[in-house]
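A short reminder: the numbers here are calculations on the coordinates, not readings from a lab. What you see is a predicted model, and the numbers here were worked out from it, not measured in a lab. Cβ atoms are built from the backbone, for glycine too; each structure is taken alone.
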Structure P
């Protein structure tokens, strides 16, 4: 059975779906691993490293005879069309935004798995790429905030006097938010955080940060995510948060609702209330932005406040992001591999809730209801 890893072709994507350290765990099970030449270039994994680990490195097309294809970004429709019937793909594959790739996978008879859809259960934690990549993004957000701020993060005692620590505010206490809190604290900042889920308060406090409590309805959602809020509640939340932004030196926003545009947490009026020299790091800029005026991949200045719009944030830490992603991919793949006497074969058990939840297409059909709805909407709009 052959596992293939192509080079990522999306602009700005520097991660790779397998790293050399993982190869041996697959080859010992009898899997043949083929890596497209240059696939690990930006993640410090050279072709020689892959070859030494037991993989075959090949230039050009590595997809056409692959049984399994691992990638970070979804394969393009053209790439999907080159796969043999019955092949499996594992990647990020949003049922909302990757509709063309999903349609192509179904047409080609490919079974396409989405890492976004791996359920948040204990048994699937080692396959949860959303969590591992959010960890990278949260760390990066705090480092960017420290880099852009004109202030020291830690308190310093000097002969010239005491330097007071920076005040950092984190909005959203999911995986990315908690890692941003932890990193900002390690850098010496005084950190406070807010989340619409009161249950996150203990986690925030365990990181050494203060949890901001607003007199508002809780929005606990499924799978540990927050529910979408009404506009009335959002407006009240923004009003109550404004004084906290006004006193912050660095604000980091991390709020996201899966499958929907990012909630608007910070308006232009809230930015205007902040001190000149303050910094906002918007990790949700690519999905619509938590902050008014944020632009993915750009630093925008408004009233002396710099707004950093995140783009390909996890990919900016390509080495470790790839290591974590590769382990997530491998663990999901191994759930489907049966190995006997040195030979391996694929076995898809749709009674397993992990496989059932994360398989978007199978046997020429789209299985995921959200993807079906998105495809129906897209085809309706094209008529």
Structure Q
């Protein structure tokens, strides 16, 4: 990349810290301003990182800023992303992309009409773990994928998040909050989904907040399903089950993603993170581990022990590289729209008790090569 893109953030919540801390890894991205509906939150975050604090309107009108990252709450994602595009700026949103497929389609159409790039988290599948698994699959290491399993289970966010209410309302829940990581990983590994079937329920009508903060000891209502079991049929014919729940105290599913092919099996690392160890077997043989810490965006750099690989901003950097290269971003609006379609279809299938045919499809994102990674990490 040769251009330094000036970037603004809308939303100064917890996740904004990661974007601000990690942006300097990518020399062609420079976050210059933060805005928030609460001016004091924007000022606090701006002062912390030495950037400007603006109102949302000021940020959208700022001619220096060519790209805006939308870090607002899920219910505001569509409105803010549409406003960003309408202001003539490239838009990148935190997940979920929108709360309806119709709104997602409108965003893609708006970006296309204006000649702007549109992207969305998650970008974790671009990390060493996701790309190593992708390369092994593309090389035919375990043959054609026949089936698989995905598990994402815990007891929710109320024990660690100081204001967890929005997680349990429409736009939240394990499908729309954590599902994007798993669905994006599957689209990267297998391709688009064609049909889904599902069941869903709520384990609790309200949740007791135990995290430190002003809501500690209070309850928040639950307005969305918190346990979902789904079957995804991919265009390739592969069938993968997804068990997603925030009603589980403890479980024994140590492998978040398992894929079963005609020539062996694969254990894919947690798609919430960028790194991890990929394991595969030749038919019924022992699993062979593949350390991905030396792969691009696989090295641990985050947490108290620096054990997790965290490269948020990678999707933004790739989107802006795509603008310069005249190509589709890997974390494009189209990939995000298809993932949203999968998730909304799961929730619809759980209500209707019918198999749902998806209304969208998408090409698998291009693999991220070492040369691609080098280009994102250097300034020419």
Structure R
């Protein structure tokens, strides 16, 4: 069903309230905007599936009510971008949610398994890819495009039932509570412009004082991109921000020495960038920001990380969970450094599965060895 007016949407919402689950997906474009442009909303209950055209249906309040109805579990696959879009467009955070991509990692599938692969594994259905590069903002949509969009939700209720049953048998359903609660945390979707500098390309080339300048300039850019609803790089690029802060300019002439800046920034914007840069450079030293250190390829850490990695790999294989859902290389490096409060592997089910053993290994209470070609864990305390 293709919904093009408020009456149709309200009627569907009334029917959907009778069911315990609601599958959700969206189609959007973001190439020329800061905020994603919502182009379609796909929804499915146990009995029907619909596509909502937000270009025709301007009032989505009936849908927003469904999203916050805590009697209904909202099903997603790779929920992050869909949730962000719903929060921005409707001002609500769907709750409770169930993400089949996350759940699959506890059932032996790879971390971040694609939807097509999951449908093939769970339903023995191979999805068509002919419309995967559709411009969803164009109208009218063909029947093939609409069916392609619906395919993204019609299998989710069936997959959810199967996954839930298996997770319950394994005693793992509650393991997902924390992950799904975090997806529904409103704080997750708030934008802090003053944190954006940490994600600048090559930002690690800057000194602490230059980082202070980068924080101010990147925050100005983020605010402007949001206000104008254009991509960040259309305001000023990451590379230009880093080069500006390296030069520590005090005049417009010095600012314009960075390649392309005089063409990218109008004079008024250039003055604002210069002011932001100077504000950061002149900030007191105790206000300069610090970057989290990279945890890659450090001689003093890598051998210990490799040892921990071996244990995690063994326990992940035994438990039938994807390695990445337990820990990353960065997590293990933090553990080696003693930053225990920063790693998920020492929280909840992950701590029970392998976290305690990792701490014991670091204390020398257990040993790893190879016996008959198989890695073996030996308890030294007994």
Source structure (of P, Q, R) for semi-axes √(5λ) of the Cα gyration tensor in Å, for residues 167-350 alone, computed value 35, 19, 16: P
Highest-scoring label, criterion being FRET efficiency 1/(1 + (r/R0)^6) of positions 103 and 215 (r between Cβ atoms, R0 = 35 Å, to 0.05), among P, Q, R: Q
Matching task: 39 is the computed value of percent of Cα pairs over 32 Å apart. Pick the structure from P, Q, R. P
